[in-house]
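Undergrad: The following blocks contain the structures, represented as structure tokens.
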Structure 1
Amino acid sequence: MKNKRILIVTLVLCCGIGIFIPYYFVQREIPFQFECAIEVKGNTASPLSFYYAPSEDRFRFWTVEYRVRHNLQPIIEYDNLEQFDFDKYDYLLYYGRKLKRLYHSPWLTYSEDDCHYAPEIPLMNDIEDASMDTLYIYSIKKKGKKYRPPCP
């Protein structure tokens, strides 16, 4: 009877570890779609090359308001946002970088991200250099998950 309990506990632990390891360490791909590339006139100086815009307000902030505050020309005029569907998609804005791969995992959240205490999922990415005077816009479908850019 005692050996049977030990065997059952061992099997449960092995199954638990077998399920936990792939869940924790496996990188989950996030499908994305290229939307457009916009030439940026004037200075493209930006402290970051990647911005996450889950709403129209954040999108306007990064393409217009932030640039106006820093005496830069807006990238998109307020009237030209009808091509973007903020109810179905979140948008990723990359200055001078093209997105190759977008992913996340719990392990990367704790090992690569300085804000691992935040409730949102950090979007990890593989990028390649491109024209520095271009803003590349990508979209990801809203699926009820809350994403954010990784903390430096």
Structure 2
Amino acid sequence: MTARPLMPFQHAKMRIERARYRLSLIEAGEAADPGVLRGFARDLVAALDSVVVDLARVRSLDPEDVKFPFAPDRQKLADILDVDFRRIDEDLADYLYRLAPWKGGNRDLWLLHELDVGEAAAPALPALEELFRSVTDTVQALGDRFGRRA
């Protein structure tokens, strides 16, 4: 049986729902395993990655090696955007830069990156809830702003 391809942004929505489920386990105190927190972070990163890959695909571009651009500083982010995103959409590259996903930039996005790579201690529940809201808002904004222009 051949799997049907997912519609654009469907994978991002699925990963957000998985993250929502993991967050509910954490909220209920049922997630003593650190793997649940790491899975939560990985689902949110995967949602961000998926939305930028889908934006490249709907523009008929090869999304190979394209992912949401986390960087240690603004210059490295600018370099990543110049190589990987300006060919897709100049406005998208500028928008991603303004999201500031670097250390010392957007607090929520950098926390997500550190949780994903295992460099951050588990934050308090309100910080996780805020992180979830921040990422879901970002995914929604990217889809709304750039997905409609495809």
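Just so you know, all these numbers are worked out from the coordinates, no wet-lab data involved. Just so it is clear, the structure is predicted and the values come from calculations on it, not from any experiment. Cβ atoms are built from the backbone, for glycine too; each structure is taken alone.
Undergrad: Comparing 1, 2, where is distance in nm of label points 7 Å out along Cα→Cβ at positions 27 and 107 highest?
TA: That would be structure 2.
Undergrad: Among the shown structures 1, 2, from which was the value -7500 of helix-only ellipticity at 222 nm (-39500 (n - 2.57) for each DSSP H run of 4 or more, over all residues; to 500) calculated?
TA: Of the options listed, only 1 reproduces it.
Undergrad: Going by relative contact order in percent (Cα under 8 Å, 6 or more apart), which of structures 1, 2 comes out largest?
TA: The structure with the largest value is 1.
Undergrad: Please compute mean count of other Cβ atoms within 10 Å over residues 19-26 for structures 1, 2 and give me the label with the greatest value.
TA: 2
Undergrad: Consider the structures 1, 2: one of them gives -0.35 for log10 I(q)/I(0) by the Debye sum over Cα atoms at q = 0.10 Å⁻¹ as calculated from the coordinates. Say which.
TA: So the calculation was done on 2.
Undergrad: Tell me which of 1, 2 gives 1.00 when you compute FRET efficiency 1/(1 + (r/R0)^6) of positions 35 and 91 (r between Cβ atoms, R0 = 25 Å, to 0.05).
TA: 1
Undergrad: Computing distance in nm of label points 7 Å out along Cα→Cβ at positions 11 and 99 gives 4.5 for which of 1, 2?
TA: Computing distance in nm of label points 7 Å out along Cα→Cβ at positions 11 and 99 on every structure in 1, 2 gives 4.5 only for 1.
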